[in-house]
Structure P
Amino acid sequence: MRKLLTLVVSGFFPLFCLAQAVDTTAVPTVLTLEDALRIALSENVSVQVADKEIERAGYARKGAYAALFPQVSGSGSYQRTIKKQVMYMDFDFGGMGGGESGEGGSENPMAAAAASRSDGFEVGRWNTWSAGVNASMPLVNAQVWESIRISAQDVELAVEKARNSRLETVSQVKQAYFGCLLAKEAFAVYKSAYENALANYNQIERRYNVQRASELDLTRAKTTLSNAIPSVYDAESAVILALWRLKAVMGVDLDEEIDVAGSLGDYAGHMLGDLYRNGELSLENNSTLRQLAIQAEQLAGAVRRQQYAFLPTLSLSFNYSLNAMTNDFNFSEYRWSPYSFVGLSLSVPIFSGGQRLNAVRQSRVQAQELDLQRADTERQLKIAIRQYLNQMETAMKSHASALSATETAQKAYDIASKAYEVGRSTLTDLNDAQLALTQARLGVSQAVYNFVVAKAGLENTLGADFIDGAGKVQLNKTYDNE
């Protein structure tokens with residue numbers, strides 16, 4: 001018996017360990033809002049792309065500075081002559097040639113010989129080799145200097161876009177997280193309604209068995225119970241979908257098991273303190289307006305750059321080359337001839353058919369369009385702020401009313417339940433009390449959810465996040481201490 005018991009235990013031990021491993025991996029990871037935000041800011045794809053855009057803009061800025069340094073290039077060439085060039089020359093030795101009779105009427109024999117040659121002669125050699133180094137750099141070029149300043153603003157714009165991406169990510173994570181809390185609380189409410197319906201059905205069934213309840217009451221109770229089941233399934237499915245949405249926004253694997261901590265009630269106590277006032281609101285940190293401001297500076301720089309096209313430019317150039325012309329490929333006996341020069345080049349724009357002037361006008365029109373867009377954007381943002389404030393205030397009023405309604409509905413349900421037990425109330429009254437209680441509980445959760453979502457949208461519009469005390473962008477903020 002001892003050996004048999006040992007054999008049985010040893011056979012079931014691996015299965016027990018496997019079951020423990022499965023249960024361990026199936027336990028979801030519970031995340032707080034701060035945990036979800038911290039993970040999203042490191043794993044979200046849009047945030048990573050925005051960081052890469054900052055890196056790209058930094059390289060572009062360094063590349064713009066290269067225009068101030070000498071541009072050095074090497075060159076080498078080889079030419080094989082297929083048909084040599086033929087030259088024709090008329091020799092004239094101090095007026096003694098030309099085929100006319102000189103003094104005394106005698107002809108110049110050399111001039112006559114040259115004049116008699118009409119075939120010409122070939123020049124050059126069959127192989128031509130060349131190698132050299134060229135260098136040039138601008139000394140005075142206002143357009144290049146302005147382009148460098150604009151490239152520095154490109155980096156600033158990329159940083160602001162990265163901040164905007166983080167703000168959007170934080171807002172989306174908050175909304176998804178609060179959506180999970182709302183779905184869980186709705187599931188709890190519908191599950192509680194199902195449990196109440198089940199308890200009522202069991203009670204009515206017992207009363208029906210002892211002939212103290214009618215078949216109509218039993219049928220109604222069974223119908224109420226059946227109607228409560230789909231709501232529970234829908235609420236459970238809503239929880240799963242809300243968690244999937246949260247995982248997608250965070251940038252984690254959809255197959256990873258997670259859960260959210262806390263409840264919407266945890267945020268209800270801060271609703272009065274979180275209500276913003278009009279005097280405390282400012283759009284100076286709004287990411288969209290900050291981007292438009294940077295773009296306005298860039299367009300102003302573009303106007304100056306087009307105006308600088310009317311100014312002269314001065315550049316320095318240098319060239320050094322070696323040339324060899326041969327008829328063979330005996331490289332050791334080649335005779336290389338060096339040639340080099342250094343020079344200054346001054347370019348003065350005079351007339352271009354109005355191209356430069358129209359370019360300046362085009363840049364000015366773009367700047368005016370941006371001013372109009374900025375004014376309209378600021379107007380729309382102010383409207384959005386007022387809408388968020390109105391939604392928050394409405395949610396606060398709804399929350400207070402829903403709390404009162406929940407307390408009253410719970411009391412009415414308890415009274416209806418006791419009254420039905422003693423036969424002083426009908427099943428319809430009990431079902432009505434249950435429905436009112438369910439709606440009141442959902443109203444409380446919905447009011448808190450509306451408030452926190454509106455608050456998240458307001459914070460995103462104000463853009464107060466990822467800004468240090470000096471008003472500069474701070475992208476390395478974490479949520480560990482919040």
Structure Q
Amino acid sequence: MLKTGAQHLSTLRDDRAVYIGGKRVDDVTTHPAFRRTVESVGRLFDFSSAAENEALMTFATPEGGRANRIWQLPTSYAELLERRHALETWTGLHAGFMGRAPDHVASCISGMYMGSDVFEAYDPARARALEGYYRYARDNDLYLTYVIINPQADRSKSASQQKDAYLTTGVVDQDASGITVRGAKMLATGGIMANEVFVTCIQPLQPGDERYAISFAIEMNAKGLKILSRKSYEEGAPHVFDNPLSSRFDENDAVLYFDDVKVPWDRVFINQNVEMCQKQFHATPAHVYQNYQAMIRLSVKVRFLAGLARRIADLNGVTNFPQVRETLGQLAAEVAMVDALVAAMEAKGTQKGPYFVPDRHTLYAAQTLTQQLYPKILNTLRELAGGGMIMLPSSVEDFGNPELAALIEKTQQSPAATAAEKVKFYKLAWDAVGSEFASRHQQYEMFYAGATFVTKGHSFRTYDWDAAGKLVSSVLDSYELADELDFPHSAVA
């Protein structure tokens with residue numbers, strides 16, 4: 001089933017326990033903290049289910065139906081490119097500002113499915129659960145979020161060494177029907193508008209942490225699951241004109257607390273196995289495939305930011321200044337680098353059994369570089385705009401006052417736009433660069449893949465140091481000290 005937007009919204013009216021501002025939310029589809037963003041997700045599903053987008057956004061399943069390409073398992077380079085084109089187009093609907101749109105965790109679960117042999121070696125019953133869940137999520141066009149990080153308490157101690165044994169979500173009990181879990185997990189980005197959540201731990205666990213070494217999926221309205229929302233940027237942005245991004249794309253983040261939630265065995269993929277928690281990501285294509293999607297999204301987002309930069313220069317009439325062209329040229333090179341890295345990880349991809357998977361090291365190289373690049377791009381936009389993004393009318397309502405509207409027309413001049421067009425643009429630019437929403441996005445892009453030492457560690461671990469070392473050795477072996485002297489090689493040795 002390919003859902004429409006209306007059908008997705010109807011699935012969210014399921015009595016899920018979302019809390020914000022000290023109160024439980026009756027309906028996330030109508031609440032002012034979430035309404036417009038939920039509608040934006042609905043537009044994604046409307047686009048993917050539209051008949052005219054069938055070839056772009058869907059693929060034929062082995063069972064003979066059609067499913068959203070977010071669940072596609074490419075078997076060739078050509079199929080990988082087809083899927084990327086679909087994801088790029090979908091991402092364009094939110095300019096890359098929804099980091100946990102439905103295509104992200106779908107990519108994670110799909111990557112795990114590609115590594116079913118790893119789960120089979122661990123426990124055939126858990127492998128069957130994963131395979132069945134992949135098909136269920138695919139065939140019902142589910143929107144999944146995930147929580148894979150433990151709460152930040154005493155970070156010098158492992159999960160089992162915290163003061164509260166159930167600060168982090170762990171197994172309380174198990175029986176013939178499944179496991180019962182208790183505790184908290186982070187960071188359910190998009191959770192308030194997802195159908196289900198994938199729960200596990202990507203952080204390294206230690207011996208003694210077995211009860212937290214779990215992997216499962218559960219509905220967002222599961223009995224005992226509480227969703228604790230952060231502050232809503234959307235709620236503080238009542239007018240789309242004033243905050244065009246935060247009013248429509250604030251996907252929200254939440255802490256999930258599992259208050260003795262029962263998880264049936266057909267939703268449990270790992271049960272109390274520390275080693276397997278790491279293997280599910282790194283011994284399968286899951287980590288690569290989910291972060292490949294993230295790099296596709298980021299490539300669209302930085303392209304959007306480059307468009308903002310050029311528009312700033314045009315509005316200010318400075319595009320032909322040599323120093324501005326130099327700045328824009330540098331920015332264009334940086335954005336093209338991200339595009340090139342996405343293309344390279346595809347071109348250097350390899351077969352994983354029947355599946356074609358992007359190149360692991362190129363992905364980690366891209367993550368390492370873009371963590372540094374994103375704040376640099378934002379700073380470039382700040383330098384180009386100067387005070388233009390700050391000295392703006394307080395609200396769209398100022399245009400409704402004839403006296404103020406006349407002053408706005410006079411003071412917001414541009415050689416390339418009317419005053420209203422200039423204000424509209426700079427409101428957008430500020431929401432992308434300087435608003436509270438924008439600040440959250442800078443933090444997100446710097447840390448969604450882990451701290452910088454984590455991504456650099458992945459890059460170190462996956463680089464072909466042997467090939468680099470052989471080049472060094474080949475040059476060293478091409479000459480000898482004795483060749484420069486007048487006595488035999490044996491004497492030098």
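For relative contact order in percent (Cα under 8 Å, 6 or more apart), find whichever of P, Q sits highest and give me its label. Display every interim value, and only then the final one.
Working: P: 22; Q: 16.
With respect to relative contact order in percent (Cα under 8 Å, 6 or more apart), the highest-scoring structure among P, Q is P.
Work out the source of 385 here, i.e. which of P, Q gives that when volume of the Cα convex hull per residue in Å³ is computed.
Working: P: 385; Q: 204.
So the calculation was done on P.
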Which entry (P, Q) yields the derived value 1.34 for Cα Rg over 2.2 N^0.38 Å, for residues 179-418 alone:
Q
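Tell me which of P, Q gives -15000 when you compute helix-only ellipticity at 222 nm (-39500 (n - 2.57) for each DSSP H run of 4 or more, over all residues; to 500). Please list the in-between numbers first.
Details: P: -22500; Q: -15000.
For helix-only ellipticity at 222 nm (-39500 (n - 2.57) for each DSSP H run of 4 or more, over all residues; to 500), the value -15000 is produced by structure Q.
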Hey, distance in nm of label points 7 Å out along Cα→Cβ at positions 227 and 339 derived from one of P, Q reads 3.7; which structure?
Q
Out of P, Q, which structure matches 16.9 when mean count of other Cβ atoms within 10 Å over residues 379-386 is calculated?
Q
Given a computed value of 10.0 for mean count of other Cβ atoms within 10 Å over residues 75-82, which structure among P, Q does it belong to?
P
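Quick note: the coordinates plus some simple rules give every number you see, no bench work behind them. Bear in mind the structure is a predicted one, so any value in this text is a computation, not a measurement. Cβ atoms are built from the backbone, for glycine too; each structure is taken alone.
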